[in-house]
1. Given a value of -30000 for helix-only ellipticity at 222 nm (-39500 (n - 2.57) for each DSSP H run of 4 or more, over all residues; to 500), point me to the structure among 1, 2 it was derived from.
2. Computing volume of the Cα convex hull per residue in Å³ gives 133 for which of 1, 2?
3. Using the calculated result 0.65 for FRET efficiency 1/(1 + (r/R0)^6) of positions 45 and 69 (r between Cβ atoms, R0 = 35 Å, to 0.05), pick out the matching structure from 1, 2.
4. Please state which of the structures 1, 2 yields 4.3 when distance in nm of label points 7 Å out along Cα→Cβ at positions 5 and 61 is computed from it.
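Readers should treat all values here as calculations from the given coordinates under stated rules, not as data from a laboratory. Everything quoted here is computed from the prediction, not taken from an experiment. Cβ atoms are built from the backbone, for glycine too; each structure is taken alone.
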Structure 1
Amino acid sequence: MATALEKKNLEAHVDLCQQRYEQLDGRLTKIEAKVEHIHTDIVHGNKSMIKVLFGATATIITGLLSTIIVVIMNLPS
């Protein structure tokens, strides 16, 4: 959106464009930082999820093996 002053004065237009560019650059920098933070949170969450799934799987396998051993030991000879 060019102002009336910008339409008449090229230097004013250039100065205002520079200000607008700096504002946009600042906004993009903030967005990049937020996206990086979100990415870090997701990666950390995935690592935690893998640890929980591994622990749950190990618990289930241990329970099943224990049950099988008890059943085998109680079979009539």
Structure 2
Amino acid sequence: MNKAWIVAIVPGLVAVILAVMILGLLLVKLLWSWTIPDLFPGAVAQGLVARDISWYTAFKVAIFVALLAGIAGVRDRGES
């Protein structure tokens, strides 16, 4: 491979990966704020469940969901 080609592609891939991560975190934050107060209004009113979550908490939720999806995906592929 040509060295100039690698220098051109790597920053682009890093930018795409970061954009997908930020979009995923934004999606988690928005979906949390949109659904959780409607699903659990009493718990939100009592302070048992947060109405909004931080970026760090959204990151942790996204990792948890990704792990669950990965485990489910591995299990489905093994049964086919």
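1. Checking each candidate, the match is 2.
2. Here the read-out was taken from 2.
3. 2
4. Answer for the origin of the read-out: 2.
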